[in-house]
Structure I
Amino acid sequence: MSDAARPIAAGIDLGGTKIEAMLFGADMVQITSRRRPTPRDSYDDLLSALEEEVRWLRAEAGRDDLPVGMGFPGLVDSQTEIVFAGNLASSGRPLSPDLRARVGGIVVCANDSRCFTLSEAHGGAGKDHARVFGLIFGTGLGGGFCQDGRLIAGLNGMAGEIGHYGISAHHARKYGLPILRCGCGRMGCIETLISGNGMARIAEALIGTPRPATEIAANLSDPDNARIFSAWCDLAAEVAHTIQLHVDPDCIVLGGGLSNIDGVEKRLSEALARIALPGVRLPAILKPAFGDSSGGRGAALLALASDTGTEP
């Protein structure tokens, strides 16, 4: 085995429906992976499934002390390590400490969007940029920010939690969009309209019936689909503009299922250029280098940093 392919860390992508365990070599290229459904009935069942994945990863690596990182759709308290995730049985529990008690060694947990951003800032699409913002359009809407390769967490680990920006009043009025209650409990979060499910809500507002994002993306030559996607781009560009006003990144790397829409980065760049402040340089809007595995790769980078005592 070459030095580059020697296993040094593992990442687990913990989602509401599936768990994907990934093993990475010294070059941070994925060596192997496997998936399983996420247990939803009890916290103990979830811990048992994660324990099996950690033990499998360490057996594949031939290392009982292999550091393991987990990315999940939620928040983790940096002091108590209690996680908050509405669609997981672990919400309100100290997931990392409980798993460490079962398997030993280094096990760390972080928001999946932040893991994605860290991955793309380290050898990914943002590798040549000092300030990298990851913008993830998935089941929800998430983000993360890296400065000089270092992940910025903030007081509550919430830096990049852009899904809970408010909907632009201008666009809500222009397109007749609904103001909906978000899963967080607040009214009018932008996540309700530009996540994967949100595009269907835009469709319902514009053409009178919901239409799934996959159907819209598959046929943008259809006039109704083109109209829906144009409205979505306007809303997404407003988010990108707000991000620029807050942290002024060099680049925004897109992730999640909607980032796979052909030409989405070009359309967002054009929409952002139309609303940006006069005379400002715009961030590059980029597709991710590591695709669906980027979140797991970022989680592995966090675990590796914990193992080596460095700051990610």
Structure II
Amino acid sequence: MTDDAARIGLVFPGQGAQKAGMAKDFHDAFATARDVFDEASDATGLDMRALCFDDKDRLALTEFAQPAILTAEIAMLASLRTEYAITPVVYGGHSLGEYTALVAAGVMGVGDAAALVRERGRLMQEAVPIGAGGMLAVIKSELDLGAIATLIDDLDVDIANINSADQVVLSGKDADLATAKDRVKENIERAKCLPLRVSAPFHSRMMAAAAEKFRPTLADAAKGWTARDAASVASNYTGNFHTPDPDEIAQALAHQIDAPVRWLDNMRGILDRSDRVIELGPGRPLRGFFASLGTKIECITDTASAAATLGS
């Protein structure tokens, strides 16, 4: 059973957490999880079971990975609500995970969200040819964002993710990323630079066309959202919490595509409003970011870890 006295914050990882077989144990055990797969499949025209459980090749493609991850995470949450009556008070998600958080809070339905993120993924992938851009993680204790911004000021490179006090991600053209890496290594003592295995330079100026094309789709979808529930969801774009205004939510989600993910600010806001934070998804990449703030969070990736975390 969950601790009724604890305010639970629930956070969801984004793209990169996917793996074949994700959420299958929840699907097999809970009818509510199977209903989520049905709804997402109907909305997207994709067989979400085949995609999430068996299709490693398409899970590597942004257009398919994004709706698959969202479906798996919401199926997992539906199971937890059935089995453990979990009632979070605040939600957050990293990049794609922000859409899962909005579904979890009741702002949008799983079918609508799955269709949205499939289109989001398609537009993001189409914005830049494969091989023309990438992303680079820079890791060092107590990073100086101002120093990094100065080093990349004349390059086609942007700060894409402010993940923690110890990690930022740069995004941009491959040649300029290589220059950025050299400058960081030369000027920031003991900084580590790790290229990310991604198919495009997400959350950078190179995604501006994708953001612009996605705006009308978001604006139309926003007409059906329950915006009053958005105030419990952290916004990657602003670093604060969403306002209960559907147009403002849509604008923030559009900007999220080509602006930095302010995850460090999101974590601080979530910790201010919760006593216990749980990461829910097929992987657990967010726990390290919370650890940089001196906070140990719990992680649920399968039914066994759900029972260990929430069972009596």
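Bear in mind these aren't lab numbers, they're just calculated from the coordinates by the rules spelled out. These numbers come from a predicted model, not from an experiment. Cβ atoms are built from the backbone, for glycine too; each structure is taken alone.
Here FRET efficiency 1/(1 + (r/R0)^6) of positions 57 and 297 (r between Cβ atoms, R0 = 35 Å, to 0.05) was calculated and came to 0.65; which of the structures I, II was it taken from?
It traces back to II.
Suppose helix-only ellipticity at 222 nm (-39500 (n - 2.57) for each DSSP H run of 4 or more, over all residues; to 500) works out to -15000; of I, II, which structure was it derived from?
Label of the source structure: II.
Computing relative contact order in percent (Cα under 8 Å, 6 or more apart) gives 24 for which of I, II?
That value comes from structure II.
Rank structures I, II by FRET efficiency 1/(1 + (r/R0)^6) of positions 185 and 225 (r between Cβ atoms, R0 = 35 Å, to 0.05) and report only the one at the top, that is, the highest.
I
Once FRET efficiency 1/(1 + (r/R0)^6) of positions 177 and 249 (r between Cβ atoms, R0 = 25 Å, to 0.05) is calculated for all of I, II, which comes out largest?
Comparing I, II, the top value of FRET efficiency 1/(1 + (r/R0)^6) of positions 177 and 249 (r between Cβ atoms, R0 = 25 Å, to 0.05) belongs to I.
For which of I, II does FRET efficiency 1/(1 + (r/R0)^6) of positions 97 and 289 (r between Cβ atoms, R0 = 30 Å, to 0.05), calculated from the coordinates, equal 0.35?
I
Any idea which of I, II comes out highest on volume of the Cα convex hull per residue in Å³?
Between I, II, the highest calculated value is found for I.
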